[in-house]
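Structures incoming, each one as structure tokens.
We did not get these values from a lab; they are worked out from the coordinates using the rules stated. Small disclaimer: the values here were computed from a predicted structure and weren't measured. Cβ atoms are built from the backbone, for glycine too; each structure is taken alone.
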Structure I
Amino acid sequence: MTSDTRPVRSTRFFVVCIGVGLLAGLMSGLFGVGGGTVIVPLLVLLLGFDQRLAAGTSLAAIVPTASVGVISYAVHGSVAWIPALILAAGAVIGAQIGTWLLPKLSQTALRWSFVAFLAVVIVSLYFVIPSRDAELVLTWITGPLLGVLGVITGILAGLLGVGGGIIVVPALMLLFGTSDLVAKGTSLLMMIPAAISGTVGNVRRSNVDLRAAACVGLAACTTTALGAFVATLVDPFIGNVLFSLFLVFIAMQMAIKAVKGRHQR
């Protein structure tokens with residue numbers, strides 16, 4: 001997007017960016033997600049950002065946010081480093097596939113399918129409560145499966161613009177039996193390489209408001225550690241309940257987009 005679509009730099013602009021960052025950082029640390037599901041709609045709603053510019057700005061802000069989150073979870077030993085890199089490699093490949101498939105598939109059908117997927121995950125979170133002591137052990141079976149999960153995550157990210165954490169965190173808990181804390185810390189680490197790569201591309205295409213990204217990202221860094229700390233204090237079942245409510249919010253966003261997309265046809 002060209003610069004003439006960008007909002008005027010005012011006191012309100014920076015106050016909103018800081019507020020968005022504080023909320024996104026808290027959600028990122030608490031749930032192990034990048035925060036884009038909070039940043040993008042609020043930048044569009046409150047500051048009138050174009051959707052693409054908001055997405056690019058959000059991705060840039062996620063880099064420092066996720067980095068602080070990883071450090072916060074690593075302090076508690078809740079990051080699986082090698083699995084996160086496998087997931088990241090798969091996600092990079094998957095994102096290319098997703099962007100290639102994007103013009104070939106119905107966005108409305110994809111969005112409704114993703115809503116159905118989230119509904120299954122939300123229900124499952126009330127029945128599968130991983131132990132806090134459960135680790136993500138890398139074996140000749142889990143290694144390739146993590147690669148596949150990364151590819152699937154990347155494809156969905158490319159098709160729907162959703163962050164990897166929404167998919168990876170529940171998948172690691174429900175399919176791999178990983179503790180909620182390890183799932184969140186690993187998810188945040190997985191996001192960083194893809195976010196850096198995407199940001200470089202977005203900067204070249206002028207799809208990033210660097211001032212807004214810096215403001216949101218720095219503000220988010222101040223609350224990400226708090227969110228991660230709260231996650232360690234919350235009972236695993238309560239953590240699943242909170243995460244399920246967050247996924248309900250995401251599913252509602254996706255459903256609204258699906259309805260709007262169908263009406264636009």
Structure II
Amino acid sequence: MTTQLPRTPSFRLDGRRALVTGASSGIGQGAAVALAEAGAHVVCAARGVERLEDTVAAMRDAGWSAEAMALDAADIEGIGTALSTADAFHILVNAAGTARHSPAVDTQPQDYDAVMDLNMRGAYFLSAEVARAQMAAGIRGSIIHISSQMGHVGGIDRAVYAASKHGLEGMVKSMAIEWGPKGIRVNTICPTFIRTPLTAPTFDNPERVAWIEDKIKLGRVGEVEDIMGAVVWLASDAASLVTGTSILVDGGWTAD
């Protein structure tokens with residue numbers, strides 16, 4: 001008798017459309033490159049049009065399929081308008097995010113609102129818009145939010161940021177329950193500190209760097225490339241039974 005061996009599901013994304021927010025730099029740019037390299041057509045979205053167009057031009061020069069979309073992920077009406085004229089996406093990677101760090105007693109309402117408007121409110125309604133289109137098109141899609149290890153722990157001067165990411169984790173679990181019967185998967189990727197323009201001020205502070213290096217068990221901070229494999233996996237058929245959960249890419253920070 002011939003033994004029938006299992007086959008590894010494909011990590012390829014050929015023929016699929018992906019939307020990546022925050023795609024002009026940092027983790028969002030890395031996610032866009034990872035998906036395009038795996039065969040997806042990637043719509044790269046961000047507020048900064050010049051840097052966004054530079055990213056798309058470089059991706060096309062590499063032989064990948066990409067286009068730019070000017071989009072403010074905190075603008076709910078703008079999201080609805082932009083997506084109403086676009087074909088449904090198989091994949092969403094929401095990497096748009098912001099942080100305004102301060103001691104909790106010094107947090108100003110405008111800083112709280114700015115973080116929550118993008119990290120929570122924008123993420124919520126962007127997910128709903130993409131999922132609605134996926135349902136209408138019969139797409140068994142993958143929605144991925146770039147969260148943070150701070151969605152699972154707390155941090156110095158990070159009460160507002162951590163609150164937004166803890167909220168995001170709860171939102172994703174609930175959406176996964178609702179949309180699972182439609183075949184739509186919703187997950188988060190939770191990085192440790194990654195060297196990006198957003199985290200540059202933190203790495204300029206020697207005390208913060210010492211704190212970070214002490215907490216990361218693997219002994220180094222993260223690079224954008226550390227996130228790219230997790231993005232492709234969650235977007236692909238290889239993760240077809242994964243929903244409502246977090247992929248912690250944190251170097252062991254939350255192992256304590």
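Which one of I, II has distance in nm of label points 7 Å out along Cα→Cβ at positions 21 and 125, as calculated from the coordinates, equal to 1.0? This value belongs to structure II. Out of I, II, which one gives 16.0 for Kirkwood radius over Cα pairs in Å, for residues 93-228 alone as computed from the coordinates? The structure behind it is II. Source structure of the calculated read-out (helix-only ellipticity at 222 nm (-39500 (n - 2.57) for each DSSP H run of 4 or more, over all residues; to 500), -12500) within I, II: II.
Of structures I, II, the largest value of distance in nm of label points 7 Å out along Cα→Cβ at positions 165 and 237 belongs to II. From I, II, which structure was relative contact order in percent (Cα under 8 Å, 6 or more apart) = 39 calculated on? It traces back to I.
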